[in-house]
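Asker: Following this line, the structures themselves.
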Structure P
Amino acid sequence: MRTAGPARHRFSRAVVRAPILAYRCGLGWVFGRRLVLLTHIGRRSGRPRQVVLEVVGRGPGRGTYVVASGYGARAQWFRNVLAHPEVTYQVGRRRRDGWAYALPSAESGRRLADYAARRPRSAAALMRMLDRDVDGSRAAYERLGADDEHGVPLVLLAPTPPPAHEE
């Protein structure tokens, strides 16, 4: 399964990074609760990095958001938060220090399917942009969200540390 890669050309990269500039200029409120500015630490450089992501759902509790890694497990921001889960995130004007952690596969699949049911046009547009072939069914989105290797994993951003997982 082939997926589109991150923007490589100057113009494409500028378009993708424009929301970061908007947040830096204090205009994050124009995105409402649809986008989140995530500040994370580079796993190799140790330097702060930023990315703007679409919010695909709310997590349990106040100030928690679920975002999708459209480029899957190979996305740099995703790899960075797995290595350093302490993050800062901003939705609208509200900025929080918190934690990021990947949702378990089954939950990721269920939540991606829920997002597609709530916002079918947005989900379809996102899949086209990522060059994903999804027939629009709930089952297709569940499979895509649950696929750890080639799918679209979801990440929970929360102001509290992730719960301890029992092995």
Structure Q
Amino acid sequence: MIFVTVGTQRFQFDRLFQELDHLVEQKVITEPIIAQIGYSNYKPKYFVSSDLVSPEEMDQCIADSELIITHSGTSSIIKCLKLDKKVIVVPRQKEYGEHVDDHQLEIAQLFEQKGLIEPVYDIKDLKTAIKVVKEKQYEKYEFDNSKLLGAIGDYLTKLTNS
């Protein structure tokens, strides 16, 4: 199964769902798709979709999926990587009215540089990315919270010494 999530931003992401519908219609994608489409105007014709899902439903869909296609939201990406899922990231872009700026492009580039995800910067490359991601091996995501714990420790030390 493929799970698609685009977060809860109040922007449409129609071009992603239109392309997925096209790929299903053309039989490029044959496995089932479940999608959380957020505030998109386009309603998929060839796969199951919901505007929003609960955190529990999201976790279950991610766990049950072989492949995740997501916007370039850090929480969405990291949640999938922690579960050792293959992730295609399609950044929302300002030029398509999908966000207020292009910070999602920068986020995707960072995860790509670390070898963790398969990015799709041009929606027409989604077909190729779906084929590539099935064969390609990605780096394992390692969450190192030592810096975070150190910063919290430093902060608490400053508070107690004040």
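Asker: As an exercise: semi-axes √(5λ) of the Cα gyration tensor in Å, for residues 67-130 alone, calculated from one structure in P, Q, equals 22, 15, 12. Which structure is it? Kindly include the intermediate steps, with their values, before the conclusion.
Answerer: Values: P: 22, 15, 12; Q: 18, 13, 10.
Checking each candidate, the match is P.
Asker: Say we calculate relative contact order in percent (Cα under 8 Å, 6 or more apart) for every structure; which of P, Q gives the highest result?
Answerer: The maximum falls on structure P.
Asker: I have -13000 for helix-only ellipticity at 222 nm (-39500 (n - 2.57) for each DSSP H run of 4 or more, over all residues; to 500), calculated from one of the structures P, Q. Which structure is it? Write out the running numbers ahead of the final one.
Answerer: Details: P: -10000; Q: -13000.
Going through each structure in turn, the value belongs to Q.
Asker: For which of the structures P, Q does the calculation of Kirkwood radius over Cα pairs in Å return 16.2? Before the final figure, lay out the partial values.
Answerer: Values: P: 16.2; Q: 16.7.
So the calculation was done on P.
Asker: When distance in nm of label points 7 Å out along Cα→Cβ at positions 51 and 83 is calculated for each of the structures P, Q, which structure yields the highest value?
Answerer: On the way: P: 1.3; Q: 2.4.
Between P, Q, the highest calculated value is found for Q.
Bear in mind these aren't lab numbers, they're just calculated from the coordinates by the rules spelled out. This one's a predicted model, so the numbers in the text were calculated from it and none came from an experiment. Cβ atoms are built from the backbone, for glycine too; each structure is taken alone.
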